[in-house]
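Heads up, there are several structures right after this.
Values quoted throughout were computed directly from the atomic coordinates according to the rules given, and no laboratory measurement underlies them. Predicted model only: the values in this text are computed from it and were never measured. Cβ atoms are built from the backbone, for glycine too; each structure is taken alone.
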Structure P
Amino acid sequence: MEIINLNKENFSKEPLAIALGYFDGVHLGHQAVILNAVRYSRKHQIKSAVITFSTNPKRFFNKVGSTDLLTPKEEKIKLFQKLGVDQLIILPFNKQLSKMMPDEFIKEYLIAQGVCYISTGFDFRFGRHGAGDVTVLKKYKEVFKLQTTPKLEFGEMKIGTTQIREYLTQGAVEKAAQMLGRPYSLTGKVVKGNQRGSEIGFPTANIRLDEDFVVPQKGVYAARVHVKNKVYNGMCNIGHNPTFNYSEAVSIEVNLLDFNEDIYGETVKVEFIKRLRSERRFQSIAELMNQLKSDREAVRNALG
C-alpha cells in the first residue's frame, strides 16, 4: 500500500475510489466503509484509497472525552493493508484545513484529485464546524458516486468509537472486541520497573505507551502478547501496585507465561482477551503469590 502525505504538489488526478473518514479504531463499521471502496475499485479497475487526516479532528479541537486514541498509526496502516487498500492518503489537519467550508474541501481535496467514488459512514461530518455531511456530498452526484454505510449495531448499541471507549473504561474488553472485529490492544516499549515481580517468581514487563491511548479499566486481564514476532499468553495488570510501591500513575505490567527472555527496550503489543478481576491490595506476599497462581490458571483456561 502506497502512503501519501498529501499536498497540492502531489495530486495524482487519476480516478480514485475512496473511503473518507478518520477511522480511529478501524472497527466493523469502518471496515464496511473501506471495503465498499475496495470492492468498487476492483470492479471498475481503478485504485482504492483511504483519505484520512494526520490528526483526529476531535483531538485537534480538544473535545472532552476524545483525546485518547484507540489505534496507533502503524496498526491502522496494517489494518488498511489487510483490507486491500491501494493508497493511504493523509491530509495535514491544521488550522487552515479546519476552517475550510464543506464545498471548498470537496473541490480542493476530492474533485481536484480525481475522486469518482466516495464511501463514508451515514454520520460522517466535515468542513468548518462540521457543517458538511452526506447531504452536501450528494450535491455532487454528477461528479462522483456516493455510497453511505448505514448504522451498524452490536446488540442494541451502535458500533462506534464512543461506545468502544465506554466498554474499555468499564473493562468490558470482550464487548469492545466484538465491535472492533479483533481484540483491543495497546502497543508500547518494555521499560525497567521495581523488579518486585521477579523477586516473587512472577517477573513482569512494564509497558510504556508512546502516545495517549485508551487504557482499559484497572484490573487483571488474560492477554496475548506479541513480542519478537511471536505470541505468548500472559496476565496483564493495569493499576497502581497497591500492595508494593503504590504509584499515583497507572502502570501496565504483563507477566508472560512460559517465557524467560530479556526484552527490555522491545516494542510489544498486548491484546486484551478477558478481564479476570479488579486490582486489590494484599496483606502479605504469600497472599499475593497465591492469587497470582490462581490468576495464571485463569489465564490458561481463558486462552487455552
Structure Q
Amino acid sequence: MLDRFLRHIAACNNAELPGERLPFLLRGAAVGWVRPDFAAALARHGLSVAAGTVALDDPERLQPVARALAAEGWYPWRDEAFDVRADWGGPALATLDRGALPLFGVEAAGVHLNGLVRRAEGLHLWVARRAANKLLDPGKLDHLVAGGVPAGLSPAETLVKEGAEEAGLSPALLAAARPVSVFGYRMERPEGLRRDRLWCYDLELPESFVPVPEDGEVEAFELWPLARVFEAVRDGDSFKFNVNLVLIDLFLRVGLIDPDSAAGRRLRAGLQAGGGVAGRDGQISESPAARP
C-alpha cells in the first residue's frame, strides 16, 4: 500500500536541480532556475547570461520582459501577478505573471482547503471537479477551495478570496479554518518547472452547508466519505497532482494512515523533502535541495 501513496509524492518531486538549468538571480538574490534555451531568449531581452547564471538587476523590468516573451509564444499570458521572493521569510523582490513562473523556475505559493463534514457514519470531504475548460488539469478532482496566492496577498487573505469565488464560502465560515501544514514540491511539467509551496487548511463545515461553484472554475461539488477519497488516492489518479499530497497529509493527521508507523513516517518524510514543512506554529524548515 505504501508505494501507492509514495508514487504521488515521487511524481511531484521528479525535478533534479540544478540539472541543466542555470540559477536565475534577481538583484543578486537566487530566485529561480532557467533552461539554457530560455536563457538565450532572456539574453535577447537584455538579461545577463554569464558565468553559469542568468541575472537581472532591475526587478521592475521582469514583468515587461515576461509580457514580451508571452507575445513571442513562450507561454500563455495569465494576467495574474505573483510575488517573487528569494525565501518566504523575506520581502517580495518583484512580480511575475503566473504563466511565466514555471519557465523562470520561481517558487509560487498556493492554498488548499480540506472542507470536512462530520456525520454519524464518519468524516466526509467536499470534492470539486475542475471545469473542462481549465488550462491545467481539466476535469480532475480537486479540493473545495484551492488557488494560487497572488501578489500582495497572504495565504490567509487568499483563502478568503478564493473561498468566496470558488465555493460561495462566507468570511464568517472561513474564520474557523485552521492552518495545519505547509510543504513544497518541485516538479517537471509540460509548462516547465513547478516549484510550489502549499499552505493547507482544515475547515469543519455544518451538514447544512452546500458549496456553490461561483466563478465557473468548478463544474460540481460532491460530498464523499473520507474512506472513498482514501481509496481514490491510493488506487488511481483522478485527483489533480498536487491535491494528492494535501490529502496524504490529511490521511496522516486523521489516522487513516498511522503517522507513527514505518509507512507513515516515510510518507511524512517524503512530504517534507519536497521543499520544507511547517507545523501549526507556522515555522518553516527549508530543504536545502529545493533552494536555488
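Mean count of other Cβ atoms within 10 Å over residues 111-118 computed as 19.0: which structure among P, Q? Let's see the in-between values first.
On the way: P: 19.0; Q: 22.5.
Going through each structure in turn, the value belongs to P.
As an exercise: Rg/Rh (Cα atoms, Kirkwood Rh), for residues 39-94 alone, calculated from one structure in P, Q, equals 1.07. Which structure is it?
On the way: P: 1.07; Q: 0.98.
Matching structure: P.
Computing distance in nm of label points 7 Å out along Cα→Cβ at positions 55 and 167 gives 3.0 for which of P, Q? Write out the running numbers ahead of the final one.
On the way: P: 3.0; Q: 4.6.
Derived from the structure labelled P.
Once relative contact order in percent (Cα under 8 Å, 6 or more apart) is calculated for all of P, Q, which comes out largest? Each step should come with its number before you reach the end.
Numbers: P: 16; Q: 20.
Checked P, Q; max of relative contact order in percent (Cα under 8 Å, 6 or more apart) sits with Q.
Out of P, Q, which has the highest value for Rg/Rh (Cα atoms, Kirkwood Rh)? Intermediate results must be reported in sequence, preceding the final value.
Values: P: 1.04; Q: 0.97.
Ranking P, Q on Rg/Rh (Cα atoms, Kirkwood Rh), first place is P.
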